Structure I
Amino acid sequence: MQNIKTFLAQVTQHPGVYQMLDKDGIVLYVGKAKNLKKRLTSYFNNTAKDLKTLSLIDQVHDIAITVTNSDKEAVLLECNLIKKNRPRYNVLLRDDKSFPYIMLSHHRHPQIALYRGKRNKRADYYGPYPSALAAREAIQLIQKLFKLRTCRDYFYETRVRPCLLYQINRCTAPCVNFVSKEDYADQVKMAQLFFAGQNQEILQLLETRMQQASNELHFEQAAQFRDQIGRLRQLQSKQYINVGHGNADVIGLEIKAGIACIHLLCFRQGELSASHSYFPTVPAHTSEPDIISSFIGQHYFNDVTHTEAIPKTIVTSHDVADLDSLQQALNEATHRKVEFLCPQRGEKKKWLDMALTSARQALSARLNHVAHISERLKALKTELAFTGPLNRMECYDISHTMGEATVAACVVFNEEGPLNSAYRQFNIKDITPGDDLSAMRQVLNRRFKSMTAEGQVPNLVLIDGGKTQLAVAHEVLQAYGLTNIILVSVSKGIGRKPGYESLHRLGQPVIHLASDSLALHLIQHMRDEAHRFAITRHRQSRSRTRQQSPLEQIPGIGAKRRRDLLRYFGGIQGVAHASLDELMKVPGINRSLAERIFAIFHDAAN
C-alpha cells in the first residue's frame, strides 16, 4: 500500500468498518473497530504478529473505510459486507440463508409449513430454527400430534379425495371436509399452545376431553385423545435436558486437522428445541475467540429484522473476541440485556459439555468421510511426489509419564480413512525409562518382524518426532529390506500449535506445508489419532500398575499371605516400613519369604 503513513495520519478515530483490498480490488478482509485509527495502525506497527496477519498485510493494496454512528452499526455492517463479499481472511459460514421459521397460515383450515423470508400478517410464525432440518422435524412432530395439513393452498383447493397423509394418520383431510371447522380449529389451538411450550396445559385439556368423551360413551373419540396424550408424554420423556425456563443458546467449538466445527444447542421455553452443527471456513491461524465472535455476528445478525432469534443467554466454550462491541450490538438489537457465559462448573457446564461432545462427533464424521479423505490423500501424494497407491498408511506414537508405563501405538489409514480393525498397541519393556528412541526402535522391530503377508506392507510410515526418530525408523526398515516404504516424521512447531509442523524425509530439505494444506490436514489427522490411541492405552496401563500391589510380584506370596501381611501391619505402608525381624513374626512368613518381601520394597526405594 502506497503512502501508508499519510493514510493512517488522516484516518478518523470514530467507530466504523474497514475493508482491505488486493491489487485487483478484491476484498481480502472485513473488520470493525471502535476506533478506526487505532485498529488500522496496529496492523502496520512493529509489534509481533501472527502468520495470518502477516500474510494479509503482504497482499493489501488499498483500504476502504466506512464510518458508523455506533458500535452496533459497525457490527451489522461488518456482517452484511462479509455475507456479500465472502473475504478469504474472514471466518465464513457456508450457509448464509435467512433463518427458517414454521408458518401457520390464517386460513379456514390453516396450513403448517417451513418458511423463509419476510413475514406478513396473513400467518403466524414460530421460531426461528437453527436449520431447515430442525424446522422440518418439528413439522413432522406437529403432524403426528395434531394432524394439521401441510399441502399448499393450490392442492388443498383442487383435491376431490384425501391424500396419502390421511391414509397414514398424519392429516384429518380438511380438503374434503372429513373434519369439521371447529374440530380442526381446536387442533390448531393446541398446536399454538405446543409452540408456546405449554405442554402441561395441552395434557390437562386432552385429559379433560378424554374423560368427557368417555362419560358420553364416545369411546372412539376418547381413544384418539388417549393416543394424543400418549404421544405427548413420550415426547416429554425424551426431553432429557431442561433449563427450567427462558431461552438460551449453547455454542461449542472443536477444531481438528484444519477443520472447525461449531455445534449449537437451542433452548426455547426451557426445553432443548434444536441442535445443529456448522462447519465455517476458517482462515489459517485464526484464534478460537475470533471464530466464536465471527460465528455469533454472522449467525444472529444474518437477518436483523428477526431479533427474537437472539436468546437472553449465550453460553460459549471459549472467550469471545470484541465481546463489548458484540454485546452492545445484541443489546440494542433486542432492547434487552444479552448475557454471555463461559462456565467452568455447574449445570450450564453440563450443557456446554453436551455441545462439545456433539461437535467432536460431527467433526469426526466429517474427517472420516470418504470423499473428504480422498481429496486429502490426493494432496498428500502431490506433496510427496508419489504416483503409486497409498492404500495402507501407518502412524506410530509413543506415550508415557516420566518414563512410567511406556506404550506405543500404531494406527492405520487406507483410502477410505481410519482402519480401526488394524490398530495395534505395544507395551514397551526393558528400556531406560523415558528413552523414546529405544521405544520407537522396539515397536518398529516388533511390528515389521511379525509381518507375514505382502498385503500388510504399508506404503507410508509416519513417525511422530523429529530427525532422530526418523533415523531410527530408517535403520529398522533397512534391516528388514523395506526400502520402498515412504518414511516421514512430523515434529511439532512453535508452541506445539497445529499448522506449524515440520515434515522430515531422509536426505531431503525440511518441508513446511501451509496451515490450510489438505496434505497437512491428513498428516495431522493420522498423528492426532495415533496420539489419542496411545495415550488411552497408556492411561489404562498406568492405572493398572499403580493399583497393583508390590506383594503380587513376589513368588510364594498368594492371596492368603498378602491378606495376612496387610492385616498384621495395617496396610501396604506398614509392610514397606517393617524390618526383617518384624516380617518374620507374621504367621506363615519364614525367613526366605521375609527376605524377598524386604528386598522388593527396599530395592525399589534405592
Structure II
Amino acid sequence: MGEIDPGLRLLVHPRAHVARKAEYERRYKKFEKFPQPKITDVQVAVDIYPDRRAFSAVGSYVMVNRTDQPIGEIHLSESQESVQEVKFDRASKNKLSDKEHFYEIYTLDQPLQPGEKLKMDFKAGFTPRGFKDGGEKPELAYNGTFFDRDYFPTLGYNRGLEIDEPVRRKEEKLPELEELAPRGDPYYSYVNLFSPDSDWITFKAVVSTSPDQIAIAPGYLKKEWTENGRRYFEYDMGDTRISNFYSFLSARFDVKRDKWKNVNLEVYYTPGHEFNLDKMLESAKAGLDYYETNYAPFQFTQYRVLEFPRYRGFAQSFPNTVPFSESIGFIERMKKDDDLDLLYFVNAHELAHQWWGHQLIGSLVQGSNMMSETLAEYSALQVMRHKYGEENTRKYLKYELDRYLRGRAGEVRHEPPLALVQNEPYVWYYKGSLVMYALSDYIGEDKLNAALKGYLEKNRYATGPFPDTRSFVEALKEATPPELQYMVDDMFNSIVLYENKATSAKATQEGGKYKVTLQVETAKRKADGSGNETPVTINDVIDVGVFSGTKEHLKKLYLEKQRFNTDKSTIEVVVDEKPTFAGIDPYNKLIDRNPEDNLIEVK
C-alpha cells in the first residue's frame, strides 16, 4: 500500500539478478497453486544494529490449514537471502533447499489436517560484508533503518518475484508474463491481494536498537526498557487483526504529539526537520475527520508518521504506522501559497489506506489494486479540495492527468481498463483519482461517498471470497442516475479519451452584464490496450465555464454542465463581471489528451 515493491533487491550484478529470478520462475512456477496453510499470527523479536547496518530476528508464524485436504509439504520463498533457519512444532524433513533460487520445501511427518494449526519458528538477519560496488541496501542505515517483512519467509510460490518486463523475459526465454487471474477465479478469489500467504493476523513485536535511537513497529507500545546497553520496545496490536504487512524502523528521533478525538497522533522526525510537523498533523486530523464521517470508524487509536532517509523517496502505509521519506515530507517546501501541497496530499493518501487496503482488501485478481490505490488517491483529493478549494484543485487534476498520459505513452505491454488494472500504477493512481473525482462531481460527493461507505460495510475484513471490481463497479452504478450510467462504463470498463477544444470566445457588454459566445469542438474515442482508437458518437455531459482573472488564478463566474451530441457547438452565457477566459471541461475532469486547449481567452 502506497509504495510496495514485491520484487527482488539483491546485492548481485543486475544480469545475475535477472537470471536468478528467471530460474526461480522456471523451477517453481509449477507450485503456484500448491495447497498451503494461511498465516494467522506473527510474533517477532528484532534486534537492529544501526552502527553495523545490520539486524537479526527470531520469529514465529501460526498457520491454519484452510483447505479441505491434508497438507503434507510446506513451501517457503524468500527474496533477500536473509532467512537462516526454520523449524516446525512437529517432525519434518527438508526435502529441498535451493538457497540460490530462494525456495525450500519441508515434508511434515504428520500432514496438517483441515482446520489444524501449525507453528513455524524461524531466524533471519542481514549483515553487510566488506564493500559493495553498488547495490547497497538503503533499508539499513546508520540513522534511519526501515525494512519490512520482505526479509522474513513467505509461504508458497511468490509471483511477485517474477520478471515483468517483456524484453527481459524474452532475453531469458520465458513465456509472456502470466497475467492476474480474471475476476471470479475459483482459486484466486480466496487469495488476499496484499498477503497471499495469510489471513488477517494478530501481531506482536519486540524491537531493540542502540541506546540513542527509538525503534518502532506497528502496534501499541506496551513496554520500554534498557538492557545490556540496548534499548527495547514491545509492540502489540491487541485484538485488532491486521494484514500481514509490517515494518521495523530505528533512528535518532524526536517526537511531536497531538490528538484527534480518541486518536493519538505522533510524528517521529530528525531534529532540525520541524518545518512541516504542524502541517502533517493538520493533514492527519483533516483526513481522520473526512474518512470517519464518510466511510467508517478508524480501527486504531493511534496514527504515526515516521521519517526515513531520502535514499528512497516514497511513503508507505502499514497498520497505524506510515514511514515517510524526508525528501517528500520533512524537507519539502512550498515556494508559493498556491503550489501543489504534495506533503499534505501524500499524508492524506497514506492515511486513507487505513480504510482502503487495511479494512478493504480485494482478491488477487485483475482490478483489485484499484480498490486500494484509486480510492486512497480519491480520498486524499477530496481532503485537499476541502482545504484548498475548487480552483486550486484544478492544478491537482491537471497534474494527475499529465502523469496518466505520460504513463500510457510509455506502456511496454498493454493498458487495461481501470476495473481490470494489474500492475500499471499510472492507471490505478492517476487515471483512478481523475475518474473518481469526476464521478463525485457529476453525481454528487455525498452520493458517491455513501456508495463507498455501503461497499466498505459489506466487505470490511472479508475472509474469502475477497471482493473484486465487479461488485465495486455495480455499487457505483447503483448510485449513478440512469442518464449518467455511460460514465461509469467509460471510466471503469473502457479506455475513453476526449478531444475537447474551445475554438473562440467573445463577450459583449449588455448593461451591467456580459454576454459570452463560446464555440467549442468535442470528440470522443475508445482505445484498446495497444493504443488503437475508434471514434465514438458523443452524447456526453461536459462542464462549460466562464472565468475572470488569469489562467493561473481563475475566478469562477459560471460553471454548468451541458449535454453535447454534435462535434461543434455554440454556447451563450451571461455573467455579471467582465470575463477573461472561457472553455469546455475547464477543470480537466475528463481524460483529455490536450487539456491546454480547453480554455481560451475571451475577446
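Values in this text are rule-based calculations from the coordinates and carry no lab data. None of the values given here were measured: they were computed from a predicted structure. Cβ atoms are built from the backbone, for glycine too; each structure is taken alone.
Of the structures labelled I, II, which one yields 91, 51, 47 when Cα extents along the principal axes in Å is computed from its coordinates? Intermediate values should be presented prior to the final figure.
Working: I: 96, 83, 50; II: 91, 51, 47.
It was calculated from structure II.
Work out the source of 7.0 here, i.e. which of I, II gives that when distance in nm of label points 7 Å out along Cα→Cβ at positions 44 and 172 is computed.
I
The value -14000 for helix-only ellipticity at 222 nm (-39500 (n - 2.57) for each DSSP H run of 4 or more, over all residues; to 500) was derived from one model only; which of I, II is it? The correct label is I. Looking across I, II, the calculation of distance in nm of label points 7 Å out along Cα→Cβ at positions 92 and 380 that yields 3.9 traces back to II. One of I, II was used to calculate mean count of other Cβ atoms within 10 Å over residues 108-115, giving 18.4; which? That value comes from structure I. With distance in nm of label points 7 Å out along Cα→Cβ at positions 52 and 76 coming out at 2.7, pick the structure among I, II it was computed from. Working through the options, I get structure I. State the single structure among I, II that was used to calculate distance in nm of label points 7 Å out along Cα→Cβ at positions 212 and 388, giving 8.1. Structure of origin is I. One of I, II was used to compute distance in nm of label points 7 Å out along Cα→Cβ at positions 132 and 564, and the answer was 7.8. Which one was it? For distance in nm of label points 7 Å out along Cα→Cβ at positions 132 and 564, the value 7.8 is produced by structure I. In terms of FRET efficiency 1/(1 + (r/R0)^6) of positions 188 and 268 (r between Cβ atoms, R0 = 35 Å, to 0.05), the structure with the greatest value among I, II is I.
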